[in-house]
Structure P
Amino acid sequence: MKQRSIKENIKIKGGLRKIKSSQKNEIYLILDNIRSMYNVGAIFRSAEGARVKKIFLCGITATPPREKIFKTSLGAVDWVDWEYVPNSKFKIQDLKSEGIQIIALEQTDKSVNFKKAKYKFPLAIVVGHELRGISSDVLKLCDISVEIPMYGKSNSLNVSTATGIVLYEVLSQIPD
């Protein structure tokens, strides 16, 4: 067994032109006040792998171009559409008016296990501040709250790790 090179991976996917033109999934991410640029970059990388349609960077969330974001995204910032929005509540209201299901990735009194949730497409996943999570004002606008069960002493996973896990579960539920 040997690791494939980047060139081999691109060839398997049909070449760069096919990768660039392939359709993106009807999945949006809303990053609400993410304070770490490294987390923002890692989320871009997961979003690119999942073919997310667009990322909305809200509040204090840093935007590209920034060295720390680029470092962890490994260039994914160039492949994923993004937009800075000062207030996530307005963007969520806009998306809801377009019929987009809003999913909070947060531990709440009404959270369901992320694997048991019924996702409706198109959808947007909201992730919040590393310490404070998603604000109550934003949570009120969400259609459903999902969480990843924690079995150890920690209360939660890193926001970028959790986002990647939920993104790939959502991908598994996209209708054929």
Structure Q
Amino acid sequence: MMRRVALTGIVIILQVLMPGEARAATDVTVADLLVDGAVYDGQTISVVGELIGDYGFRRDGSAWSQLNGDTYATAPLLEGGRPNGANVGIGVRVPAAIIEDLDPPGDYHHRGPLVRATGTWRYHDEDRGGETYLDAVNLEVLEQGREFDETAEPAVVAAGASLLVLALWFGYRIRKRSAG
């Protein structure tokens, strides 16, 4: 009985501390939004993905970024992930104060932070020239960003160098035969 009371108290405290919009959010994937974005227009949603590209800070106190929700967000190729279709993402607008202390966004050499973005889905927002985006009020960092390890495998470098030397040697032998 005491355990149940304690668990109930913890749940109530977490509900009070969590931002209002994050409490009532529906979990949606980027693919869901790209297939049928109109269904979610005006709804409070949460989307998981990697922040990529850049953080475009604006004078109005907001920042824009791209949130990729494809398989590469959780399993990058440089970390053993397998090719699985194209990159898919959505635009995300957040208060600049939320994003300015995050790790750099992902690019060819870095994995951006993996986040759960929560906010209102704006489908063809007339106030923003028809832009479709997530107007986020909260970013929960699920995994920090990091630099990819792009060091070459010594065995691969040795094999490549050996093949190059062998090709040069064969080329030299063929030229020497042709000349003489």
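Identify which of structures P, Q gives the largest calculated value of distance in nm of label points 7 Å out along Cα→Cβ at positions 65 and 105. Please report the intermediate quantities before stating the final value.
Numbers: P: 2.7; Q: 0.8.
Top value of distance in nm of label points 7 Å out along Cα→Cβ at positions 65 and 105, among P, Q, belongs to structure P.
Can you say which of P, Q returns 20 when relative contact order in percent (Cα under 8 Å, 6 or more apart) is computed? Only one of P, Q returns 20 for relative contact order in percent (Cα under 8 Å, 6 or more apart), namely Q.
Which structure, out of P, Q, was mean count of other Cβ atoms within 10 Å over residues 25-32 derived from, given a value of 23.4?
Numbers: P: 23.4; Q: 16.0.
Corresponding structure: P.
For which of P, Q does distance in nm of label points 7 Å out along Cα→Cβ at positions 41 and 73, calculated from the coordinates, equal 2.3?
Q
With P(r) over Cα pairs in 5 Å bins from 0, in percent coming out at 1, 7, 12, 15, 14, 11, 8, 6, 5, 5, 4, 3, 3, 2, 2, 1, 0, 0, 0, 0, pick the structure among P, Q it was computed from.
Computed on structure Q.
The numbers here are math on the coordinates, done by the rules we state, and not lab data. Here the structure is a predicted model, which is why all the values come from computation and not from measurement. Cβ atoms are built from the backbone, for glycine too; each structure is taken alone.
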